[in-house]
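Each value in this text was obtained by applying a stated rule to the coordinates, not by laboratory testing. The shown structure was predicted, so the numbers you read here are calculated from the model rather than taken from an experiment. Cβ atoms are built from the backbone, for glycine too; each structure is taken alone.
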Structure P
Amino acid sequence: MRLDTARLLETIQQFHQSDAIATLRVRIAAMQQQLRNGTHTLHAVDPSAAVVTFHRDYLIGELEQIAAAQTLERARYYLDRLARSVAEERTSAVNDINLNRWKEYEDIYTDSLWIEERRDKTGVHRAGYWGNFIPQIPYQMMRRYTKKGDWVLDAFAGAGTTLIEAQRLGRNSLGVELQPEVADHARHLIAAEPNAHNVVSAVVTGDSTGTDYRELLQRYGREAVQLVMLHPPYFDIIKFSDDARDLSNAASVAAFLALMGQVIDRVAPVLDRGRYLVLVIGDKYAQGEWIPLGFRTMDVVLQRGFLLKSIIVKNFEETTGKRNQKELWKYRALVGGFYIFKHEYIFVFKKR
């Protein structure tokens with residue numbers, strides 16, 4: 001609904017002046033009905049008037065809460081809150097979320113357990129590239145930890161999932177991908193995605209452990225980024241290439257962790273202080289032992305002085321490697337005395 005801002009604030013003030021809760025409830029009930037019917041005079045018709053946009057169900061829900069108040073004092077508190085949501089925008093330094101209208105952000109997760117039934121396949125997103133994380137992860141991270149126009153760095157760009165989401169959301173993004181053919185594929189997908197916000201979305205072919213990220217940013221007149229996304233190989237679970245620089249070809253877990261340390265050492269200086277680094281990684285099982293690769297990689301970041309803000313556990317119901325093999329994996333688990341991987345971690349760090 002597009003409503004006339006001045007008229008809406010005037011109406012809220014009139015409600016605020018009600019001398020009895022019963023009177024206020026009658027007025028609110030009448031307003032709710034008119035809003036449902038689209039007949040209320042609050043609907044913006046003057047093209048020169050200031051306009052505020054509300055989802056109808058959200059505004060009606062706010063009015064219902066006011067009407068349900070047991071005292072005028074409490075009802076007036078809710079009215080004041082509604083007035084602030086109309087007149088003021090209150091955002092933080094790291095995102096565009098209007099905290100005066102926080103209830104409207106139903107698409108943004110705040111819990112630490114994510115159950116995703118299926119990956120987002122809208123637009124150019126595809127699931128064909130092994131190791132692709134679901135687009136919902138960069139979407140959620142960018143909504144929570146960036147503003148429009150900010151810069152996002154993905155040091156393991158893969159097929160470009162982070163950059164596609166950044167382009168959709170109006171964030172500039174740079175990605176580094178080791179394999180030239182994968183980088184070309186990512187560029188093709190990104191070019192096919194509409195760029196309504198006219199942002200930068202660039203993939204460079206290179207080694208994430210050796211890239212000069214400062215020089216890369218300077219090509220675009222930038223010195224720093226506001227979010228770093230890292231979705232590295234989960235050591236050798238999937239072999240992505242024959243390139244010795246590929247982290248999936250590391251000689252051991254210790255070697256993998258050392259390489260991850262090199263990546264952090266290179267990206268950390270170009271991340272603004274107070275902004276966020278997101279690491280997506282899972283564990284592995286080898287020679288009868290569960291290897292907590294996720295937490296060991298988390299420690300690599302913490303050793304660089306970052307503050308751990310959250311550990312999110314995300315499910316996955318099916319992977320390329322285990323597709324159509326559920327019975328076999330159940331048998332293996334029963335024989336081996338282990339549990340089948342059904343989750344991965346999203347570690348959220350803040351640069352001090």
Structure Q
Amino acid sequence: MNRPLRMGFPVKVMGRQDLKSNDTRRWQSSPHLKVSLEYVDAILDYIHKRGIDMYRLSSDLAPYHTHPDMPQFHGMVAESDAELRALGRKARELDIRLSFHPSQYVLLNSPDETLTRKSIWDFSSQAEMLDRMGLGPEAVMVTHVGGVYGDREESRARWVRNWEKVPDFVKARLVLENDDIRFSAADVLWVAERTGVRCVFDYQHFWCLNPEGLDMVETLKRFLATWPDGVRPKIHFSSPRTEFREIARKVKPKDGKGRAKTVKSLLPPIWTGHSDFTNPFEFARFMRDAEGLEFDVMQEGKGKDVSLLKLKTDLLRFAPDVAARFGVLPELVEAFDEDEELAIEGEADEVRDRADPDEGRAANPPP
């Protein structure tokens with residue numbers, strides 16, 4: 001192994017509310033990729049300081065760049081060449097792996113040729129940014145097979161046919177992920193056998209959608225084997241939400257008279273939902289099952305960087321053998337422990353400040 005395995009998180013920084021992932025201004029304010037790159041530059045400083053060496057860039061990094069009705073934005077990637085080269089150089093110096101994950105509306109298997117052309121344009125835009133950054137083949141764009149459109153087999157085959165329309169520089173960056181409700185790991189491997197596209201294994205999606213009954217470790221190995229020698233694969237990992245879902249709905253009176261009332265109900269979880277934090281025991285079990293395999297891990301917990309830092313501390317406590325594979329050292333997470341303790345103390349103070357007088361502290365003490 002040339003270096004420890006990496007762990008990263010996608011897009012939004014939760015641990016620093018002042019850090020933005022992209023320029024979110026409306027088109028009337030002339031947002032620009034150059035502004036987004038300044039934000040990402042600050043994010044790289046932050047995550048490097050916290051020992052995080054993998055990051056997914058916002059799919060909106062270049063706002064309106066491919067909007068068909070706004071040609072004034074179409075040249076912003078070329079206009080940002082110097083800034084892109086500088087950011088890529090910084091990422092390489094800090095040894096931070098970057099990637100994209102275009103939105104769910106960017107897909108190759110739509111029966112609408114107009115949407116397919118627009119999607120290829122979106123892929124091309126993000127591939128161009130990675131190329132201008134001078135990043136190696138580990139910097140990829142992750143996509144899904146797409147929609148079923150009433151015929152799964154035909155939709156899957158359409159992805160294969162449309163792959164031939166994709167420019168070579170985009171093919172060099174595009175990788176395919178199994179999803180949780182439409183196209184399984186077996187489907188993705190079927191596509192890979194016919195196109196040569198690299199595959200990204202998603203752990204939670206695998207358990208949500210595996211009608212073929214594939215073995216998890218053997219499937220993981222097959223996904224990793226789609227990557228060429230010398231290029232480290234990446235996978236996605238997340239734990240499912242386990243808490244009740246609170247659903248609000250309008251209920252009319254039985255007699256049909258009067259105004260409807262909002263009624264809240266508690267329902268069981270849906271296992272496709274990502275939890276805020278990764279279950280450390282689940283992740284440790286997975287990594288031990290995958291002993292001897294090499295891949296970087298994009299942690300997709302909703303807690304983003306906070307979830308990732310919490311996982312590192314948990315691995316040090318509960319699975320030091322797994323922590324060692326990621327190069328997690330105690331000094332890299334001590335700061336997070338201190339922040340966590342301060343947060344707990346702050347919450348305790350807040351609770352005490354709200355305490356009922358009968359609990360031993362007056363809510364409104366006398367002057």
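Among P, Q, considering only mean count of other Cβ atoms within 10 Å over residues 189-196, which has the greatest calculated value?
Q
Please compute FRET efficiency 1/(1 + (r/R0)^6) of positions 117 and 285 (r between Cβ atoms, R0 = 41 Å, to 0.05) for structures P, Q and give me the label with the greatest value. Don't skip to the answer; put the middle values down first.
Values: P: 0.95; Q: 0.40.
Sorting by FRET efficiency 1/(1 + (r/R0)^6) of positions 117 and 285 (r between Cβ atoms, R0 = 41 Å, to 0.05) in descending order puts P first.
For structures P, Q, calculate distance in nm of label points 7 Å out along Cα→Cβ at positions 141 and 253 and state which one comes out highest.
Q
Could you tell me which structure in P, Q was used to calculate semi-axes √(5λ) of the Cα gyration tensor in Å, for residues 181-244 alone as 22, 14, 10?
Numbers: P: 24, 18, 12; Q: 22, 14, 10.
Comparing all candidates, it corresponds to Q.
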